[in-house]
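Asks: What follows are several structures.
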Structure 1
Amino acid sequence: MKKTGLIQLYTGDGKGKTTAAIGLAIRASGQGKKVVFLQFLKSGDFNSGEEKVLKKLKNIKFIKFNEQSPVFNKKLNLKYLKNKSEKNIEQDIKIINSGKYDIVILDEITHHFKFKTIKINEFFNKIKKRPDCVEIVITGRWILKELINKADLVTEMKNIKHPFDKGIFARKGIEY
């Protein structure tokens with residue numbers, strides 16, 4: 001029998017990766033599927049609109065790991081982040097392999113792969129045991145060839161023009 005749980009990758013430097021994953025989560029929940037949304041490298045002090053809504057939806061479990069990104073905090077100790085991420089990733093692997101969820105979304109995990117706080121091959125070797133029906137959705141800006149090779153579906157969000165370039169920062173209700 002053909003494996004039905006595929007690996008999707010939403011990547012690139014454009015806006016919309018997390019938004020696409022949220023849309024998929026809502027669609028799946030509406031069809032009665034169980035979804036876990038695991039959010040990496042977004043601070044716990046920051047409660048986005050999507051976090052507030054996803055926590056209220058039936059069939060969706062939202063977990064935020066309260067990590068900082070080395071992209072936004074240049075002083076961040078990568079060794080500290082690696083130690084923290086190793087604990088989080090073990091929890092993630094248990095969730096993925098448990099079969100409790102139909103869809104597992106790993107939002108912004110590509111930062112970990114890029115900064116080598118999580119090793120791509122080790123991660124994929126550990127999730128090989130997941131039930132055939134478990135769909136994995138990976139988001140993040142780093143376009144890594146290793147990830148593209150492992151994914152069944154790859155969508156690149158490309159930044160052509162962005163308000164940030166004009167000094168317009170993230171707006172409540174629009175970007176978060």
Structure 2
Amino acid sequence: MQYRFLIVFLTIIISRETFSQIDSNRIARNVIFIEAAGVGGYGSINYERVMYCENYLMFTIRCGISTYHIVDYTNKLNPDIIIPFTLNGFYGQDHKIELGVGETYSNIVHTDLTNFKPKRVSNFNTIFSIGYCYQKNKGGILFRCAYTPIIEFNKYLRHWAGISFGYSF
């Protein structure tokens with residue numbers, strides 16, 4: 001009985017090596033980049049993860065963080081927080097067309113008009129993205145420029161654009 005267990009155990013260990021070979025079609029699934037302007041306002045730091053990649057088509061999810069003011073109007077540390085979340089689709093090999101949609105959560109400090117103290121106001125703004133992206137599927141440098149209109153408070157359209165530089169791995 002112990003010999004059967006040992007044989008099964010060794011078979012599993014040896015066969016594990018055949019499944020763990022390096023994939024020659026491996027793609028870089030993680031991207032870290034900075035964006036000037038764009039969906040995070042005046043600038044943001046972002047992480048993007050490839051969820052699906054087949055031939056010329058790729059889908060990603062993206063999350064970032066940005067700030068507008070670091071101190072509030074009373075000169076106290078009280079940063080505005082902006083967090084963009086997007087779903088993006090790309091078409092192409094190294095040179096890609098990008099289409100994206102998402103929401104930006106913003107938590108901004110305003111003056112409370114009843115007591116004139118700082119008050120945080122949270123909003124969700126709808127964001128879109130259409131642009132160009134240079135990114136090799138196997139990893140390396142990323143460059144992106146896009147038209148990124150923002151629908152503020154889900155009422156007002158603001159025309160906006162962004163440019164990004166980063167690294168995929």
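Throughout, read-outs are computed from the coordinates displayed, never taken from laboratory work. What you see is a predicted model, and the numbers here were worked out from it, not measured in a lab. Cβ atoms are built from the backbone, for glycine too; each structure is taken alone.
Asks: One of 1, 2 was used to calculate distance in nm of label points 7 Å out along Cα→Cβ at positions 121 and 153, giving 2.9; which? Mind showing how you got there, number by number?
Replies: On the way: 1: 2.9; 2: 0.6.
Value 2.9 for distance in nm of label points 7 Å out along Cα→Cβ at positions 121 and 153 corresponds to 1 out of 1, 2.
Asks: Quick check: 15.6 is what I get for mean projected area of the Cα convex hull in nm², calculated from one of 1, 2. Which structure matches?
Replies: Values: 1: 10.5; 2: 15.6.
Answer by label: 2.
Asks: Using the calculated result 3.8 for distance in nm of label points 7 Å out along Cα→Cβ at positions 81 and 97, pick out the matching structure from 1, 2. Mind showing how you got there, number by number?
Replies: Details: 1: 2.6; 2: 3.8.
The value was obtained from structure 2.
Asks: Can you spot which of 1, 2 the value -10000 was calculated from, given it is helix-only ellipticity at 222 nm (-39500 (n - 2.57) for each DSSP H run of 4 or more, over all residues; to 500)?
Replies: Working: 1: -10000; 2: -3500.
Computing helix-only ellipticity at 222 nm (-39500 (n - 2.57) for each DSSP H run of 4 or more, over all residues; to 500) on every structure in 1, 2 gives -10000 only for 1.
Asks: Looking at structures 1, 2, which one was relative contact order in percent (Cα under 8 Å, 6 or more apart) calculated from, given that it came out as 20? Please list the in-between numbers first.
Replies: Values: 1: 38; 2: 20.
The read-out was computed on structure 2.
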